[in-house]
Structure I
């Protein structure tokens, strides 16, 4: 039995690092002020422990598979979660219009970051005489805009199918740096907006619960939020625990997805129409993408049969959130120090360039979006560097009770980005190394340029709609404190499910 413990202890180490990170976050004042989640703190500690060989018998490779499956689990549980009821917006105009501004920011970032990363590494090679693959710069967009799961997925495909050495490792490094950039720049930006009073929800503030990362027993006696419930029991514990029941639903989706991929692989074999290896699109490396479709169909069947009362969305959200936490800590612990050290210069060049470009883009689009521009700015920056969960965390600094329409815009955004970027996500991303540099830049850079050209249409829609036109002063149209309080009482405090760029 001793041999069976290696994988179990690897999982236990992930959980241990999460616990250590949560304790440090609650006890160290500078960590509380930074609002960095426990998953990042614990992941950095785990990375250092592995790099210093303080965990004998374990290496970064032991955590790569766990990271992949937690990413897949988070994606599939997200898609099993129902949409919920949409309430009236909180002062930001049309939810669809606001969601499209967020979609524009993310979609432009997806193409722009890939093109910039490719060009920066190509330029680095030209200046230094190095021979680093330009695609090791291109994968930054899958680490930043999409997150560690997609970076690992596409990086593994690029490595195994196209021989791009260390693509998965570099993708994980970019994803980790993206989370750090999101908080390093996003938190000060949100604080600046709060200081200037540019947030619409004037009643918003950071309570002790938010800073500590734990709910206090005093609850709202000190003006803090009371601890929310974790969901509704669906099955009787005398029969089956409700959590086990929901994990069983995900297990059904896992098995169906596996059988589907195995079946299709047996049919298509090594078919390569037009030089495209179709087998890559149906490999288990893209399990999350096919699992997404299976879970969406499962949820449609459940709702159509009138069995939605047998599924608790809050429980699924907790599964999603937990899987994201384990994915983030696993991402950091999967990084090999040797790869980071060998490619440190080009990785840092790409990271700095992409971060600056993304920040400028989010600032401009947020400003053009009209009312709730500051909220959309910090939210989109978090989504384009970290994850939808990161964007939601930054948003909560400015809209603590989610009384504005931006959280609901995020729910629309999670669906819209898949539709808008379907050609990249489903067709080109897995086969990027098979493209010539010109075609790659045409696809990714061209997509970004085409979406930038849509900005005037969004501005025309804003002028002719109920939403305000862009202005140099974001405070225009900001509700008074009393009005904000009324909105807070009437609006739903629910938040969208957490994904990574429709990908946490």
Structure II
């Protein structure tokens, strides 16, 4: 699904062979901006190297949301459009002007909770109507990644690079390489093939459904760039703005500011009055930390260090946190130095250890087969051991293949009398649990059909995706309902699972058949289908 302007599907994409294989017209259901379900015309791409075609449609904003005039209300419109259509599409591509593209990507990353599908923002330096343009490559690249790879993050795609949205910033007003992610590796790159850096991909690891924040406001935050000779009165004027709750201070180097006692006192007064002040660096590369006396002085005044956050991420994160009534000022101050969406690199102590001489990870298919048998036999000890030994995995590039999430706190697993407990960090869980075995199932598909809900819960908490479909096109939720695993259905639904549009007709048919059959498990299957949404 793409979000764009009036007539874009017909005028911009239908005449272009790379976006339209000329197949017979087909409509798909879309929830419009007024909440009404409409039949929208769709197009289909030619066959990709992975033997897939991408069917897509466009939801058009009228009037167009201008990039240079974008604000929190515009972000809310985009987030609500995604929310209304979340269960109807596998991925979302947002076409956006480049002026405020990094701000929108950052804002959406904080507004969207428990995202399980790709949301990719893109734009262009030269429009598609020009002969020499970057719009075609940027849009096609976004669609290829969104249509083939389960990267459940708000991303920004530009010039063959997929960046984490809240790590991106605009670095060039003229070149096609307009955006960069200076302090975070690319999530993916496109050349002859697509290379996904699965070790960087974040995944939801809580039992919670998709949701959005709709009360974000930037009216109570500001951004001020420190410069040589800045007057304390200037800073005081900003801190005295009516309703101001937060200030992003763009400081020199690694967090330095002029050693002016009056300036520091103005900062201290503002912070003591309840304003959250966060320091980020003016440099593209690097992090804010109190290495020098000037930075230490800011810290003593109560300034929070934003580490390696971009100004765009810091501003939208602060606005998001300050808009949540459940958070106190102290909560906001603490969270501004913590990673909640991968927007910063948290400081950790380096621990020295000798590298292993030989890798301990067995071949992938063998590992998945062994894990499948352990799930079927409900052998908790074996499951724990397999996941612990899975390591960081490889870096596969086939669609649907994933590796570990180095930024999430994936847990080590131990057994307890009541099931699994988690502690520490495990690198390979996200990798292993989103792989397909020889029969085309992920471990979550197998666990969904099992009667051991503890295994299913553990997999979900370790980042297993509820949206991946097996070789037959079935989701774990479909498998759980078909097998009458009511508790599994409840748990999957609580994690944001839903029946895919392609499997709903079959689900209704199987529900109807279960109503007609009077065997011992028909009641559970009927209840399972009803809970699943059939």
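If we compute distance in nm of label points 7 Å out along Cα→Cβ at positions 80 and 256 for structures I, II, which one ends up with the highest value?
Largest one: structure II.
Which structure, out of I, II, was FRET efficiency 1/(1 + (r/R0)^6) of positions 144 and 336 (r between Cβ atoms, R0 = 25 Å, to 0.05) calculated from, if the result is 0.10?
Of the structures listed, the value fits II.
Using FRET efficiency 1/(1 + (r/R0)^6) of positions 32 and 184 (r between Cβ atoms, R0 = 25 Å, to 0.05), single out the structure from I, II with the greatest value.
Structure I comes out on top.
Which structure, out of I, II, was Kirkwood radius over Cα pairs in Å derived from, given a value of 24.9?
The value was obtained from structure II.
To test your reading of the models, identify which of I, II gives -9000 for helix-only ellipticity at 222 nm (-39500 (n - 2.57) for each DSSP H run of 4 or more, over all residues; to 500) when calculated.
Among I, II, the structure yielding -9000 for helix-only ellipticity at 222 nm (-39500 (n - 2.57) for each DSSP H run of 4 or more, over all residues; to 500) is II.
Looking at structures I, II, which one was FRET efficiency 1/(1 + (r/R0)^6) of positions 176 and 288 (r between Cβ atoms, R0 = 25 Å, to 0.05) calculated from, given that it came out as 0.85?
Source structure: I.
So if we calculate mean count of other Cβ atoms within 10 Å over residues 168-175 for every structure here (I, II), which label has the highest result?
When mean count of other Cβ atoms within 10 Å over residues 168-175 is computed for each of I, II, structure I gives the biggest number.
Coordinate-derived values only; no laboratory data. Values in this document were obtained by computation on a predicted structure and should not be read as measured data. Cβ atoms are built from the backbone, for glycine too; each structure is taken alone.
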